[in-house]
1. For distance in nm of label points 7 Å out along Cα→Cβ at positions 43 and 187, which of the structures I, II scores highest?
2. Tell me which structure, out of I, II, gives 28, 56, 14, 1 once P(r) over Cα pairs in 20 Å bins from 0, in percent is calculated.
3. Suppose you compute distance in nm of label points 7 Å out along Cα→Cβ at positions 267 and 307 for every structure in I, II: which one lands on 3.8?
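What follows draws every value from the coordinates through simple rules; no lab data is involved. The shown structure was predicted, so the numbers you read here are calculated from the model rather than taken from an experiment. Cβ atoms are built from the backbone, for glycine too; each structure is taken alone.
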Structure I
Amino acid sequence: MKAKNKSLFLFFLLIITALAPAKAQLYEISLLTCDPGKELYSSFGHSAIRMREIGGDQDLIFNFGTFDFKTPNFYGKFATGKLDYMLSVSTYTDFIREYDYYQRDVREQILSLNEQQKDLLIQHLWAHYSPDRRYYRYDFFFNNCATKIRDAFEIALGKELVWNDSSRMEEKTFRNLIDEYVYPLPWADLGIDLALGSVIDRKASDREAQFLPDYMETAFANASIVGDGPTRPLVKESRVILQYPDEEFKMDPINPYFIFWGVAILFTGITFFGHKKKRLFLGFDVALFSILGILGLVVTFLWFFTDHSATKWNWNLLWVFPGHLVLAWGLLKKELQPWVRKYLLFALIMADAAVVFWILGWQSFHPSLIPILLVIILRTNYLYYNIGVTVKR
């Protein structure tokens, strides 16, 4: 009887052993990397995980880059950094159809995972897709559609996943990295540099650079799997799914560089003409400092009243300062108060400090702002020395 039971046990053991390789090939796991689009929200590219059933009909995409427009107070939460993104699951066909429509390249890296690693990854993804876990607090640099994928693989593979250093020729700051993608959108580039503070002017490590899908694609290509047999590359095969001709870059002629140098020439001209005619032309200054003050309110709000980690310690506040609205109000009054001249000196020192911060590398400002800083220095200096002498406004 014992011999019979032992034979039966061995029989089932052989069946399980024989089925194990088949189970390991049941799914093919791959990383999809999508090229940037033409709009700001898509200008950094996208990443997703593909889970394809070999010999079956299931072909799914796990996408950490989605959010629900029906979220209560959607725009308020988005502005204050309190908007939750979520993991969504769609079919591969629907996913590719969208990128084909917008003519964005898509590349696939098929990963060399063993049976256990695939199972752990799939279990982790489905667990995160449960209604109580699919939402997460989005952070552009440290918790986005790409880093969530990296984290999922690190959890599934543990110490068996080794990120090898890339061959980057130079270290780049977080600001340098995003500038690579928004340069074709000069106004968006300016807006980002105005909104984000000095915290993004530090060097980004290879791992931290993975917040950008292209850099994570490179990281996957360089990564290795160790400890479950001979060391092998994480990526066993790469292929192109969608590819379109590259479009020639043409910067919009109405860009901040052109506009701001035009503003600088205008203010230089009215300052020169005003000096000759003993006039101040304060209307131009009221418009200038009103705009700067409004921008200062936005920068202050993003720094002190939101959960965005990248908008802290923003030294753009040195030249776009909310107090400039008070200066504009003071310049409008028929009788200029003594405090106006003192504030002009304060504004001059603040603008000079911004230039010093830039030169010392404490924060990098957008290059198009050079003429604006020169205008602030020119007009505050001119008004400080002439506002008590020149009587014509």
Structure II
Amino acid sequence: MTTTSHPDLYDIPQEFLDFRDLVRQLAQEQIAPRAGDIDRSGEYPWDIRKLLAEQDILGLPFSTEYGGTGTGTLMLQMAVEEIAKACASSALILMIQELGSLPIALFGNDEQKDRFLPRLASGEISPAFALSEPEAGSDPASMRTHAVKDGDDWIINGTKNWITNAGIADYYVVFAKTDRENNRISAFIVESDRDGFNAGKLEHKIGIKGSPTGSPVFEDVRVPSANLIGQEGKGLSVALGTLERTRLGAAAQAVGIAQGATDYANQYAKERIAFGKPINALQGIQFKLADMETGTAAARELLYKACAMVDRGTPGVGKWTSMAKLFASDNAMRVTVEAIQVLGGYGYVNEYPVERMMRDAKITQIYEGTNEIQRVVIARSMSN
């Protein structure tokens, strides 16, 4: 039997690897040294955002038609992963670029795309995605925010919760009930300078402290019909169609956090001496490191597979994006807990980065659809 070599059969394109290496270098040299201070201060890293804009990284979610790189989902999530290795808060800057723009890119009309996407790709403006509410997290159909037609305008009232980029975003993609009787939701673009809009209070969180999370309030906020995304009453399809793709950002962030924690713990284990030798010579530590590396490699393969399916337009991608998000985030939590154990007492103090990585990892199991919801999505796809 003869074998034929197919070097490109399962390879990532070289141009992607080159761009990944650029992002990796920027992350390690310019973002990683800032990560601890960003976490401790809880301040939004405008300097990191400027860096990502200057290097075309904020253009990754967009097609060349709108000034983006046109490189697709896999390249975008590879970049998220590299930034998250260094600083999960900074990775969210790129993640929200996709989450807050994809509703327009997928469901918006040409005028909306021309109005917003080029300015997003250049880094001139920032977006936000406002779906969750105090009483409506995993169950968006129970939202109370509503919009009423008034001539050629819509008037929006309500409160959102857990909104990334609150107070930073130049516009919010807002989901509101437009037909309460039939429980129909619509999606709107709401610019942050509209009368009646308030970015609301910010949350004090266990992790990703450099990314503001808040509760925007809408009091008789008037927006023109031109700001309606897609069809009236079809907002839930806009939300679910977006999240089916953007949950890969949470998966990529989780893979990056896990790899960052693994790399740090591995390096520490080479240098830490106990009982007269480096602790990486002890089988108890070796097994931890081996499991951390293996779990993260498996999570990455699942992530890249799902990303490639999105880029190819493969049907049934929702099951795969859910599996990637579920597995990668659960792995990130396991790995970061083990990283702290490898460092011992040093892992428990914020002079060392692994305790921050553990705190940052936890949210990846919760946002972009909780892991319990991901399991429901996966199970339902299996029963069809």
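1. II
2. II
3. For distance in nm of label points 7 Å out along Cα→Cβ at positions 267 and 307, the value 3.8 is produced by structure I.
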